[in-house]
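Listed next: structures, encoded as C-alpha cells.
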Structure I
C-alpha cells in the first residue's frame, strides 16, 4: 500500500529506464550492509512445502519467478531472490555487446497498468554475463535467456544461439531461447517451423561433453495464431526441448485506455502488463490442450494480481513469471502472490 500510494508516484515522475537503473544501484549498495539481504528474505519470502514444484529436474521453492529483461547482464540476481522469487531469468544476452535501440525506449501506460519497450537486446555480451554468474550465490536458480545480435543475419542466427548456449552452460540452470522479441528486426522469422527446428535441434545436440543435460525452453510470441502455435508444439516435441515460456510482449494495441495520440507518439515496441493477460492465458491453454499437457509451460504476461497468477496455473502453466506486475506493485508483490497461491492450494482448488 505504501509503495503504490507514496513510493510509486514519486518513482514514476522519472523515465522508466532511469528508475530501473536507480533502483538497481540503490539495492546493490544496500545489500552490502550486513544482514540486509537476510532481513529482506525473511520478510518477503513465503516458505511452505505446498508451494514447492519440481520441473525439468529442478526443485523450485515456489511457482513465481522473475522474467527476463530486469537483470539483463546478471548483475542483480544475487539479491533479487530476497524479494521471494524462486528463480531469476537473466538476459536477453547476445554473443557480442550491443547498445540496443535509441532512447527513449521504455514507456509507461499507467492508465492500462502496462509498459511499452523497444530496448533492442541492450546488453554487455554473453561473456560479461558469464563472469558475473560465476559469482552467483548458492541456491539461486538462474535461467539464461539467449538471443542473436541485431547485425547477425537470420540465416546465421543458429551460430549466435549456440555461442550463448556454450558460454553460459556451466553457470545457468536452464536456457530460454528468445525467438519472439518484437524489438529486433525480422525476429519473427525465427519462429517459422524450419528455422526454429534448426536452432533448437542444434542446441540439444551440442551439450558439452561430460556435462549434465540443462533444460532448454522456448519463449514464444502471443501474436502467433493457432496454426503457428501448433507448429511450435510440433517442433518442441520433435526437438525434445523441455518446455515453453508463454508469452513474450505483444505488438497489438487493442482495447487500451491510453489515448491513440500518445500511442502514436510512443511508436513501436512490445506491450506488457494487464492488456496482455487474456491473450497470454489463451496461448497457455491452447498449448496445454494440443500437447496433452505433456509440454510444461511457464506462464508470463499480464500477471498484475494474485488472481492473474492463479488463472495462468489453472490454464495449464506449471510456473509463472512476472515483470511489469513487479514494477507496478512493488517489492511485496511476490509475497502477495505466494500467500494467495497457498490459500488456494489449501482449499484444494489448485
Structure II
C-alpha cells in the first residue's frame, strides 16, 4: 500500500470517528434536553412552542399590540393581553428574557388603552370590551409581581386599581358581567374572565371588595344545572355548556376550593364532553384554554393523558408560519391560547400554578 493510500485510509477513519462522535453528541444533547424539560414537554412540543412565540414576536405592531386580521374580531386589547400571557409563560418579564422587549411594549399599550373610567379598551376596535378588559387585568396583575422597575410597577398598580373599580361598578345585581360595562346584565364567559382577573389582582395585593367576589362566586352557583354543567346565563334556563363548565372550575380552583362539590360536578361534566384530541364544535380553543388549566391546577389524575393528547393535537395543527388559527377568531388568538396550554407544565404563571 502506498503512502498516499495510507493517508487516505487514515483520513477516512478519522472522519468516520468524527461523524460517530457528532452523532453521539447530538444524541446526548437530545437526552439532556429531555431531562431538562418538564413532564409532558417533548422536544417536538418545545419546538412548536418556540415557533409559536417567534410568530407572536414578529407580528407585534409598532404600538406594542396585536390584532386579528379579521375585521369583525380585531379586539386589540384582548389579543395583546392573551399574547402577553403567553410571553410571560415563557419566563419573560418586562426587562429580562428573550422576549422582554415585546412584553414591555404590550404592557405599555394596555396601560395607554385605559380610559378615564378605568375600562381597558380601544373604543374603535373593542366593540365588546369586557372580555378584553378582564384579560388585560389578568395579564397586568400577573406581570406586576415580576416587574423590577418601581416606577413601572406603580404605573401598573394605578391602572389595575382603576380597572378593578370599573369591574366592581359593572357587576349585575345577580353577581355577573356581560359584554359592556354599563349593560347591567350577565353571562357566563364574561363573568369567568372577570372573576379570574379579580382573583389575580387580589393575589398581587390590589384591593378587591370581598362582596364583589362573593357575589360572583354565588353567580356560578346560580348558573349550575342539575347535570353539574354551567349554562350560558343564570337568569334563564338552558343547556349546560362544557366550555363554561371548565372555565367555572378554574374560578373555584383559583379560590382554593378544590373539594367544592359544585366544582367537582362541573369538572365531571366538562371531562365527559371535551376530548383533547377531537375538535370541540364552536369554541375548541376557548374550551381547552380552561379545561387544561382546570386539570393542571387541580392535579387531576387524567392530566398527563389529557395533556399528551392535546399537545400532539396542537403540534399536528400548527401552521407553517408557527401560528394556530383558533375558533374562527384569528391567528393571534389561536396562537396565544395554544401557547398558554402548551406551556402550563413550566409552572411559571402564579394564577395557573399548582
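If Kirkwood radius over Cα pairs in Å is computed to be 21.3, which of I, II is the source? The value was obtained from structure II.
Each of I, II could give Cα extents along the principal axes in Å, for residues 199-302 alone, but the derived value 41, 31, 24 comes from II.
A value of 24, 19, 10 for semi-axes √(5λ) of the Cα gyration tensor in Å, for residues 55-142 alone, calculated from one of I, II, originates in structure I. A value of -11000 for helix-only ellipticity at 222 nm (-39500 (n - 2.57) for each DSSP H run of 4 or more, over all residues; to 500), calculated from one of I, II, originates in structure I.
Taken together, the values in this text are just the output of simple stated rules run on the coordinates, not laboratory data. Bear in mind that the values here come from a model prediction, so they are computed numbers and not experimental data.
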